[in-house]
Structure 1
Amino acid sequence: MNPLLGKLHPYPFERLRELSAGIQPPAHLRHINLGIGEPKHATPDLVLRELQASFGALSSYPATAGEPALREAIAGWVQRRYGVSIDPLKQVLPVNGTREALFAFAQTVVDPTRPGATVMCPNPFYQIYEGAALLAGAEPYYVPSNPARNFAVDWDSVPEDVWARTQLLYACSPGNPTGAVMPLSEWETLFERADRHGFVIASDECYSEIYFRDEPPLGALQAALALGRGDFRNLVVFTSLSKRSNVPGLRSGFVAGDARYIAPYLLYRTYHGSAMSGMVQRASAAAWNDEAHVVANREMYRRKFAQVTPLLERVLDVRLPDAAFYLWAGVPGGDDLRFALDLLAQYNVTVLPGSLLARPAHGHNPGAGRIRLALVAPVEESLEAAQRIVSFTESLS
């Protein structure tokens, strides 16, 4: 057995199931799950039609590099969305969703034989970053978020010796669970550090198309181009159709950026056996080529958040995020685990305790005292959950 497997932590949802075992919520209240960030809006008809028309693709082995039509569709979307031109042959690679890609990328770029091999990630964070680092033979370094800056990651808090031994940095913008978007100044800081110390930045951008301001979130490729880095050196971005197009089961996304990393990553994936099904590729190309369903999806989230957030603001420390489909809410009393378990027991609503999405580091757990609410259900169900949370919270006082 690989001894590194022993370093892995249980996934937050597994841990919550363990903690809530034995709880019997009131039977007269239907269960509402705000814990898992799984999109519940309808899958676009254009994706379903393309899947139905593409069964013939199952008779052939797909190429790991992807069909030219898909890579060109991805490059076209990047141009329309960010004003950035990328080479579909050298700077783009389709992947089976960001989760598998983010994990596999660490196995490609981390050299565990170098002393002190380190992978940097935000804290709170998406747990794949940590697992990828550990199984690549590196140690994670958890960078805290700053509540005073809308939970932006405090990159300036990282000591110089940690930067020096870092080989890979995971950035997430818009952030999970906080919804914070990184401004150009933060990207400039990360690019300067990457140039100085030679690490690569993996930018997780799977929430980029769900936002609440007039201006869409800045992307890392866009930031690089604005800063005169048109070769995207030391940068690879990861994004997915799951949230953008409501197709989490399609397992489809892409990586794009520095061709020096895309080429060896393709080699790794060729051996890894992670080629995307031909029918999924064709459905994915149809999704990347259409923006109307994305605009409609974003409007549904905007209407939902506009109704739910004011309700919860009455009882929780919460505000509209920059982007993504989560609310990152502070709870009365500061005990996020107790709050979540009692809410489930009394009102049959599941939320994810923030302390399960972070690690104790630098003297504290930055997720403690907060809960993550995924507003993925239809508006009526999300409103009902919010009203139950209000009733529960008011009962505490």
Structure 2
Amino acid sequence: MRLRIPAAVWWLGLVSFLNDAASEMVLPLIPALVTGSLGGSAATLGLIEGAASLVASVLKLWGGRLADRTGRHGAFVVSGYTLSNLVRPLMGLVATPLGLLLLRLADRVGKGLRTAPRDAVIAHATPPEARAAAFSIHRALDHAGTIAGAGVAAWAVHSLGLGAAEIFLWSAVPGVLVVAAAIVATRGNDGPVSPPPGPSAPLSADLRWLLVLIAVSRLGMASELFLLLFAGRFLPLWAIPALWAGLHVVKTLSSFAAAAAGRWVGPAGLVVAGWSTHAAVFAGFAFAALRWDTVFASAAAAATGVATRAYPAEPQALLALLGLFLAWGLYAGLSEGAEKALVAAEARPDARGAAFGAYHLVVGVVALPASVAFGWLWDHASPAAAFATSTLLAGLGTAGLVATRQRR
């Protein structure tokens, strides 16, 4: 039987497409900005991104719960997208890492307000048997927006010679469309009002255990900007947004594939496949970093945008780098939507905003120590040690989920 995806899912997918087009025009340029003109280090990058994720995730819990209490999920979605798209163009004008941190925090406040209510709207509008497909389709359109935004950024840097500040300002154009589409997407699609808190816990024991496993897995996943920092040692600046776009092509295609496969393997099977891919790909990055440590110094100029090629005699090394990046896209496509479908399945209908808020809180709280520790290992041990540690944590989370599903 063919699954029917509600119109609200497609509209919210369009909103995410436009918002990511605006966001990803600038995000791939942040590592070069931090470690280049702003004079920061890898640890500085980890602190900025980890703190931004933490703020967003704390507010996701608050936003989800308040949306449940009021039943006005759509208002939170619109206000969150509006705030993010007001502050994002200003990031190109900062002169210090602190200035960038403050604007990233403001951007993430907007994300915190909108994310859990948006996921609750999708869950409310979609029948249970179609939720894995609905969330995967939404993530596919989200990643498609990343492809568009990163592609525009790569073209603007390479062909038009635009700098980061100009690209940040141009990101306001799709930002205006985001707000308009969000208003249409959420009209008449609010969720039910949650009753006052009672003696029963809003989160079931099964959901709390699922969140623990997600936390263990996510401890092994630092900001993806570290992958761009890794690539920046070997590629010119204009190629970084193009590589970012290629990564999200894989994320988009694998998300659509997961939407179809979820009917047969279920959301738990998709999550296990995604987390296993995480462990395998980061193991590949660890091996590559260990193999290439001896040439990192000669490629350091690439982080500032100089087209330094570290391996003139080993073109296969660059092909391996490309392969690892593309394989990483499978992790997101397989697991992102399926994780949310598992959360929705374990949550009470009148507390889905709170459940998604708790989910995003866990992901964001873990992101800060994950990114800071990854950056510290990168600076004080080696990139290989950082990737190897991440591999171990991803493997532990996968084993725990498999054991849990077998018991149930």
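With distance in nm of label points 7 Å out along Cα→Cβ at positions 64 and 368 derived from the coordinates and found to be 1.8, which of 1, 2 does the value describe? Can you show the working numbers first?
Numbers: 1: 4.4; 2: 1.8.
That value comes from structure 2.
Please state which of the structures 1, 2 yields -12500 when helix-only ellipticity at 222 nm (-39500 (n - 2.57) for each DSSP H run of 4 or more, over all residues; to 500) is computed from it.
Matching structure: 1.
I have 31 for relative contact order in percent (Cα under 8 Å, 6 or more apart), calculated from one of the structures 1, 2. Which structure is it?
Structure 2 accounts for this read-out.
Once distance in nm of label points 7 Å out along Cα→Cβ at positions 40 and 384 is calculated for all of 1, 2, which comes out largest?
Going through 1, 2 one by one, distance in nm of label points 7 Å out along Cα→Cβ at positions 40 and 384 peaks for structure 2.
Tell me which of 1, 2 gives 21.8 when you compute mean count of other Cβ atoms within 10 Å over residues 104-111. Provide the component values of the computation, followed by the final result.
Details: 1: 18.8; 2: 21.8.
Answer by label: 2.
FYI, it's all coordinate maths here, none of it is from the lab. These figures come from a predicted structure and were not determined experimentally. Cβ atoms are built from the backbone, for glycine too; each structure is taken alone.
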